[in-house]
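Each structure below is given as structure tokens.
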Structure I
Amino acid sequence: MMLVHFYEKPGCANNARQRRLLEAAGCQVLAHDLLREPWTADRLQAFFGDRRVAQWFNRAAPQVKSGAVRPDDLDAAAALALLLAEPLLIRRPLIEVDGWRTAGFDAAELAARFGLDLSGKAPAVCERSQPCPPPG
């Protein structure tokens, strides 16, 4: 059984649906609270791979939607500092399997890489028009 470390925002309906898809595909999913995780810049950056800095951000985050945070205008160092200070801005979920890491839920990539059947419906990005309520 494949062990998946799944860093999510508690209470996020899309993350819950994505986690259930992985479980239905036979994965053991260890859910972690993205907002309470003790991130470091190096550890967090490892999930982003060669993505552009703007792709590190949750486009549905209120600060991004309002224009208060403009991911396209940030360099890597400024972006990491901001993401560490405000974890709600991090694109989620963060997924780790046997040392491989990614940000965001790409069902096609996960299926191809690990031979999973993720044929159920799960959005690749948040489809909510309003932000999720705060956890707790």
Structure II
Amino acid sequence: MNLTNLPQSVRLVIEAMQNKKASAITVLDLSKIGTFTEYFVVGTGFSTPQVQAICTEVEEQLYKELKREPEHREGRGSNDWALLDFGGFIVHVFSEQARRYYDLERLWRNVPRYDIPDLSDAVLSGNDSPRLRASGDHS
């Protein structure tokens, strides 16, 4: 799947998460099933400060580029999970343990999925432009 088909706002979220070294970024495309949102963007942070920094970067970039702010926030004081609800898409940032526990990818396993390579993995594999490339569709 081509990530350029994603809305600009979702692509900006991916880049903001990459800027703060989020790992295992995944976009779940819920647009065809008529749910409460069109996309989940899921990523992993390895410490409470990193989870918070990822969320802050997402908010700052979306406001700077699109003048968008979250409609709702959850878990910002949590050690394990934070959520930013922008209406058309929801950003979930988890600790490793919380991500395994909630396993959103399993819960939504029947929807198209974009797995974003970690920047370090993409650079090591010789990819000249690692940003905004999907590693595959697991629908």
Structure III
Amino acid sequence: MGDFSAIDISASGLSAQRKRLDAVAENIANAETTRTERGGPYRRKQVVFEEMASRELGQQGVTVREVSEDARPPRMVYRPGHPDADANGYVAMPNVSLVEEMVDMISATRSYEANATALNATKAMARKALELGK
């Protein structure tokens, strides 16, 4: 594996983690959204990664296979005065847990930082290799 492959792998990791952070931001922003265009409460988004390994094309790394909706049911919260409350006073709230989102955010941030560090180390090694050739 050459230096450019290592750069491509780190770059794919950076891109994938950025998309994961985007999903976390969207989930946090919609944590109280009880009405969507499709009807019902907002459903938590989660990013699914997939290995990208194609020796023929020289591609390696990770890619986002899909951004899927969490299948967990909505939380039912008792708020009788809410406009979306049912006959019993319960409102279907998004299946978003702020604690879970914060853990995902920290994990994605650390992964992003690790990929950035690997990218910078690869660039530094390439620079040193060029200096040796002088």
Where does the value -17000 come from, among I, II, III, when helix-only ellipticity at 222 nm (-39500 (n - 2.57) for each DSSP H run of 4 or more, over all residues; to 500) is the thing being computed?
-> III
With semi-axes √(5λ) of the Cα gyration tensor in Å derived from the coordinates and found to be 19, 18, 16, which of I, II, III does the value describe?
-> II
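Laboratory data are not the source of any read-out in this text; all were calculated from the coordinates shown. From a predicted model like this one, the values you see are computed outputs, not experimental measurements.
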